[in-house]
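Nothing in this text is a laboratory measurement; each read-out follows from the coordinates by a stated rule. Note that the coordinates shown come from a computational prediction; the quantities given were computed from them, not determined experimentally. Cβ atoms are built from the backbone, for glycine too; each structure is taken alone.
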Structure I
Amino acid sequence: MSLFILIKYIHYASIFLVVSTLVTELLMIKPIMSREELRKLARIDALYGLGAVLTLIAGLTLWFFVGKPAAFYTGNWTFILKVVLFTLVGVLSIWPTMYFIRERKGEQSDFVTVPAKIRQLIRAEVILVWLIPLLAVLMANGFDLFR
């Protein structure tokens, strides 16, 4: 039982890390930024990546090794949709991450125009990540969207 509690705690804490770093990115991103600001965003984005990896590892552990049987999750379309949204958020994060890594280099006082697409992707990530807890609550209570 204590392993389940530990993994569940890691899962929740890493979800908080994902959400908080994404919201921080959304609040910090501007149309024009200094390379110093982009360097800070790159560090925050690295924390986001760490949170996403921990969320994934803890989630897979809960799915396949501890807690409810895997069939409880695998047979539930609400859960599958939650996994798809998590994956989509991860895929959408690739472009901002690559942009932050690329643009943080150079003279720190230089200013860079941040493409609107990067800002839109971060907004989309935040919106999608806020839908995931709703699906988690529905799934945990046995609700299946397609049954």
Structure II
Amino acid sequence: MGLFSFIKNAGKKLGIGGGDDAPDAEAVKKELESHGLGTDAVQVEVVDDKVVLKGSVADQAVFEKAIVAVGNTLGVSKVDTEGLAVASAPAREPVFYTVKKGDNLWKIAEAQYGKGKGAKHTVIFDANRPMLSHPDKIYPGQVLRIPDLSET
């Protein structure tokens, strides 16, 4: 599908070590599997600060969640999904949003879905589970999936 950009110095720190060095492939694979998305057959490679995902996932939601799960890792600036396929249908171009200072899910829902649609913030929260544990726990630089409302 393509190459997705993330903020290298924002995200979850994996393992030990300092700075915003890219984590090793084993740590990224372990992080991906910790979310229980059904990505056991996905191979993970790390090349400099880019994570390369290869294999197949069950559906579009898992495809997008896998990108977000590994992309929101400290030291990762890109996620390459050229070798990652969706088993149920051809992958569609995902919509992502990078959180800015002062954002909350209500504001993001209104910006993405239109004025008066802030109540759809729960759709964004649910679309980013299990990576999000609470709707108030988002941070600047974090990338979120924005699902199409027709999918809900």
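Give the label, chosen from I, II, of the structure having the highest value of relative contact order in percent (Cα under 8 Å, 6 or more apart).
Of structures I, II, the maximum of relative contact order in percent (Cα under 8 Å, 6 or more apart) occurs in I.
Which of I, II yields -26000 for helix-only ellipticity at 222 nm (-39500 (n - 2.57) for each DSSP H run of 4 or more, over all residues; to 500), as computed?
The read-out comes from structure I.
Identify the structure, out of I, II, from whose coordinates mean count of other Cβ atoms within 10 Å over residues 4-11 was calculated to give 14.9.
I
Suppose Rg/Rh (Cα atoms, Kirkwood Rh) works out to 1.06; of I, II, which structure was it derived from?
I
With distance in nm of label points 7 Å out along Cα→Cβ at positions 52 and 76 coming out at 1.6, pick the structure among I, II it was computed from.
The read-out was computed on structure II.
Of the structures labelled I, II, one was used to calculate distance in nm of label points 7 Å out along Cα→Cβ at positions 68 and 92, giving 2.6. Name it.
Structure of origin is I.
Who wins on Cα Rg over 2.2 N^0.38 Å, for residues 44-115 alone among I, II, i.e. which is largest?
That would be structure I.
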